[in-house]
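Throughout, read-outs are computed from the coordinates displayed, never taken from laboratory work. Because the structure is a prediction, the values reported are computed rather than measured. Cβ atoms are built from the backbone, for glycine too; each structure is taken alone.
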Structure I
Amino acid sequence: MSLEPPLVFVVDDDASAREGIEDILQSVGLPVISFGSAREFLHGPRRDAPGCIVLDVRLPGTSGLEFQKILIEAGIRLPVIFITGHGDIPMSVMAMKSGAIEFLTKPLREQSLLDAVNAGIEADRLRREGSKHVSELRQRAVARA
C-alpha cells in the first residue's frame with residue numbers, strides 16, 4: 001500500500017462551511033485544499049495523491065450533481081462525499097447512482113464526516129494500487145511479446 005499522504009478537496013460556496021470542514025479534517029492531520037465552486041476546483045491545484053472530494057450539492061453555476069458528472073467525464077476518479085443542507089431522497093439516490101460514496105446532511109456530524117473521508121481515502125488508495133498492479137502486469141506482458 002502507498003504511504004503517500006492523502007489530500008481532501010472541499011468544494012462548497014459557503015466560506016464558513018468550508019472553514020468548519022477544513023478545521024475538522026485538519027484537526028486529525030488531513031491536508032485540505034478548498035474551493036468555492038466547481039470551476040475553481042477544475043482550474044485549481046491538484047496534487048496526484050490518494051484522497052476524496054467533499055462536495056456541496058448546491059453550488060453557484062454548476063451544481064454538485066452536475067459537477068459529479070463532469071468529474072466522471074474528465075476521468076477524475078476521486079471518491080465523492082456529498083454534503084447538503086437542502087437534500088432529499090431523490091437527490092441522494094441520484095448522487096449514489098452516479099458513484100458518490102456518502103450523502104451527508106448539514107449540520108454535519110463530525111464523526112460521520114471523518115468516517116466518510118477516511119473511507120473515501122482508503123477506497124482511492126485501493127483503486128490506485130489496483131491500477132498500478134494492472135499497469136505492471138501489462139508492461140510485463142508487452143515485454144514478453
Structure II
Amino acid sequence: MDDVEILLVEDNPADVELTLRALKKNSIANRVQVAEDGEVVLNFLFGHGEFSSRNTDNKPKVVLLDLNLPKVDGLEVLRTIKSNPKTQAIPVVVLTTSKQETDIIESYRLGANSYIVKPVDFEKFVDSVRELGMYWLSINQPPL
C-alpha cells in the first residue's frame with residue numbers, strides 16, 4: 001500500500017477498469033492505488049481515516065485525477081495537493097472527459113502538470129495511457 005506509483009482518482013467503475021486494463025496492456029499496471037472519490041484521495045495522501053497508519057513520506061510518482069468526483073471535486077483535490085508543501089511536488093495529471101476551457105484553465109492555474117481529455121476510442125485511450133505512464137514513471141525526474 002505504501003509503495004504506490006500511480007494514484008488513480010476515478011469514481012466511474014468502467015473508467016477505472018478501462019484505465020487499469022490500459023496500464024496492464026502497456027506493462028505499467030504495477031502498484032496502482034484507486035481512490036473512488038476526492039475524500040479518499042486526500043485521506044490517502046495525508047494519512048487520515050482508514051489510511052492513518054500509512055507512511056505518507058511514500059508518495060505516488062503521479063496522480064491521475066478525474067475532475068468529476070463525489071464528496072470533494074477534482075479541482076478542490078488539486079487545490080489541496082498543490083497548496084500543501086508535503087504534496088505540492090507530486091505530479092498531477094488531470095485525466096477527464098471535460099473539454100471545458102474553464103476546467104482546463106483552472107486546472108493549470110491550480111498547478112496541474114498536464115491535462116488530458118479521455119479519448120472515447122479504446123485503442124487511443126491505451127496509447128494515451130502508455131505515453132502517460134512511460135513519461136511519468138520512466139522519463140520524468142521527480143524531486144528527491
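Looking across I, II, the calculation of helix-only ellipticity at 222 nm (-39500 (n - 2.57) for each DSSP H run of 4 or more, over all residues; to 500) that yields -11500 traces back to II.
Taking mean count of other Cβ atoms within 10 Å over residues 10-17 as the criterion, the top-ranked structure out of I, II is I, with the highest value.
One of I, II was used to compute Cα extents along the principal axes in Å, and the answer was 38, 34, 29. Which one was it? The correct label is II. In terms of mean count of other Cβ atoms within 10 Å over residues 74-81, the structure with the greatest value among I, II is II.
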